[in-house]
Structure I
Amino acid sequence: MYGPLFGLYLGPHYTVVINSHQHAREVLMQKGKDFAGRPSMVTTNLLTRGGKDIAFSDYTPLWKHHRRLVHNSFTLFGEGTTRLQDIVLSEVDSLCVELLSSEKQGFDPSSAVTRAVTNIICTLVFSATYRHGDAELQEVIQYNNGIVETIARGGLVDIYPWLKVFPNKSLSKLKKCITIRDQLLTRKLQEHKLSRSDGEPRDLLDALLKGQTGGQGQKSSEPKDDELTDDHVLMTAAETFGAGVETTSTTLLWILAYLLHHPEVQERVQKELDEHVGSERTVTISDRGQLPYLNSVINEGMRIRPVSPVLIPHTAMTNSSIGGHIVSKGTRVLVNMWSIHHDPHHWDKPDLFKPERFLDHRGQQVTPSSFLPFGAGPRVCVGKSLAILELFLFLSSLLQRMSFRVPHGAPLPNLQGRLGVVLQPLPFKVVVIPRAGWEDGGK
């Protein structure tokens, strides 16, 4: 196979690599069920207790039930409710106060942004709201960072699983971080079992426990093959941290880095905010339809620097084909999102940051078919709507209240990035300047 579609061996595993959006849509959507499987890998099996999560679990009837339950749980915080908005805006207020009180000569915003996003996920998952510096919040951030760091180094043992019998510092650190994570989440799960009621779920753990029992209170003491166990509940909560913190915080940091390179884009977003929202109130989810340029900036950030340059591997569950080429059952398939989002046949000057590429001639938002930041089909990211709303509320609120500048004498952010579990920007510094009426960070 050649051109936008080719095959190679990664160790003993024959793997097909997808580099065009046409083939990606064929694999993810048109033949989504043919390619909905996941390979078994050492690091992800450790991370998910053998695939008790959503992202890395194989495609089975239990997985479909599990995913449906998680999706329904996320709707607690989706459009049509103000719960997510209230949670995010509370954290935005805290973040703005922290940023505006930071070093006037310039500072790295990554720690503050990561803390804010982590706190939101803690609230969504188990209703915990932490203050800056809280020991338990720091524990969550440290184990999450440790898992991200070690998973990024674990590629070789996933290709050659027999290597796990040899001493491996990264694998040992991963196991230690997972133990800390599981102890914390198990404690939260037990607290929820003791305190939850039959009313409206307080958070994701409540919703999962309710789904586990079918809303009937106690689940059977003998788990069945087709029902969710406590392991499924714990791994779903754990994955919400792994997927929800790193991706959202990294996307925000990439957008900030590009705004420092393009102050005219920042000014245009702020002009749009001033015209449609003003400075007398906070931005809300209902404003999203009136802010097409801001939404386009978010989309362009996800396009030009996809946090997952290569999607989680898929596996052919049956003999099938891609682009007319036969693909045998068990073949691994990698979707190269970097190539798709930088294809010059579909993106004019793809290496340039141009939010207007997501607007039509009337200034209304459009979504090109080659834009697939969350994947598509049966394996589309289950937290897609949650992530979009978070990004919107964060970026709109920050730019409504402050402007970001490069510190005097400092270089512009390096836009090459470093590849781990996600593609992260290299550390950079900013100076924040309060906008009129927002000098203290909030109203």
Structure II
Amino acid sequence: MRGTLRVLALLLALAPFPALAVACADRGAGTQAEQVRIGVLEPVSGPDASAGEDARNGARLAAEIVNGEFPELALPLAGEPGLPGLGGAEIALVHADTGGDPRTGASQVQRLVAGRGAVALTGAYHSSVTKAASERAEQLEVPFVNGDSSSPALTERGLRYFFRTGPSDLTYGRTFFSLVEDRKAAGVPISTVGILHVDNQYGNDGAAITRRLAREHGLTVGTDVAYDADSSDLVPYVRQVRAGEPDVLFVLSYTRDALLLQKAFTRLGYLPPAVLGYGGGFSDPDFVAGPARAADARGFIRRTAWSAELAERDPTARKVARMFAAEFGAPMTENSARAFTAVMTLAVAVDEARSTDPERIRSALRTVSLPGRDLIMGSWDHVRFDADGQNTGARGVVEQFLDGRWRVVHPDDLRSREVVWPISAARGRERAAPAAGK
């Protein structure tokens, strides 16, 4: 199946005219199509290439399931080949590399739509790239379904063609502060908060949300440190954090800088009582790859939209995760699961629109409704968009890296382990009981 997809991608790349791949060359027509082209934007070069490739693979698997026949999967469009609303038309993904650059993302949107015949778009990963790319899509009047960017501002722009299936950092932040309140109720002294974040859309918006939520919970933000995305050393910034002596440190970092943060903690011999990461680099398997990095990550806490532990509890999510691992040689992650869900949602909308007309697809997205049982996301209630294009059913859970794996520690009704607080307790416990959790 994967080989077939590669051949298809090559044929699409060589096709001189988009109309050769889409029987319905007129975007305003409602006739049946042989293929429906969806543009996928991800950073597959640059410092976050591993996360981008992971997300791209999630999108690929979703397209394969829609195009194939998988009656054993309790997912929409999995039971028969293609899109029944378009006579069995297949989803054809057209990929573009953003390199993590907003201007590149916007220009790639133009190329995908005008040059490659994409009738809808997904992806982008970086919130700053998603912002620029979706604004260009808005100008072109082409739907953009984002699954993997969390800046709350993205759905506050009044765009008609932008939709987000995943949670925003406001949702994630509320989940984090629910955990903090639980710890306070258990007698843990927490009064001051520190924030360390990359100086871009994702980091600045997430920091603003954290400051707001801290105030709402009666906590003092004693340290708020922004660093440049191109920084090669985070030691000076961690020194600023240490000087503020926060009881909890919230971090918004991508993969490269999350690894630099680990090195800075080690070099300074310093760890705050708790480190809570807003996804980003904390969601990348590279963050805990190998014994050294895994040791440095012990006790770290992250928010996530998808959990491997929760997937094991659901038959369909478990099967999809195993299909992903078998095909791509790596475990499914939050990034690939969010991209998978965005493409599945878009496919359902195209099918319900019974058209390749972007305006009809947009209208179908406005009314799409997928219950949680039709998703692989575990904690989500549904996919259903509000007037701003935000999925109102997206949820997050909190995981902690314990005994060599990420374990769900919050909310209480989903957790597999009690949270270990502070970090030093997690590391001492593992030295004393290396076989725990097996």
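A short reminder: the numbers here are calculations on the coordinates, not readings from a lab. It should be emphasised that the depicted structure is a prediction, and the values quoted were computed from it without experimental measurement. Cβ atoms are built from the backbone, for glycine too; each structure is taken alone.
Given a value of -13000 for helix-only ellipticity at 222 nm (-39500 (n - 2.57) for each DSSP H run of 4 or more, over all residues; to 500), calculated from one of I, II, which structure does it belong to? Derived from II, not from the others. 1.00 is what came out when FRET efficiency 1/(1 + (r/R0)^6) of positions 166 and 342 (r between Cβ atoms, R0 = 30 Å, to 0.05) was calculated for one structure; which of I, II is it? Matching structure: II. In this comparison of I, II, the computed figure 27 for relative contact order in percent (Cα under 8 Å, 6 or more apart) is attributed to I. Look at distance in nm of label points 7 Å out along Cα→Cβ at positions 118 and 294 for each of I, II: the largest one is in II.
With Kirkwood radius over Cα pairs in Å computed over the structures I, II, the top value is the one for I, the highest of the group.
Upon calculation of FRET efficiency 1/(1 + (r/R0)^6) of positions 182 and 238 (r between Cβ atoms, R0 = 25 Å, to 0.05) from the atomic coordinates, which of the structures I, II produces 1.00? Working through the options, I get structure I.
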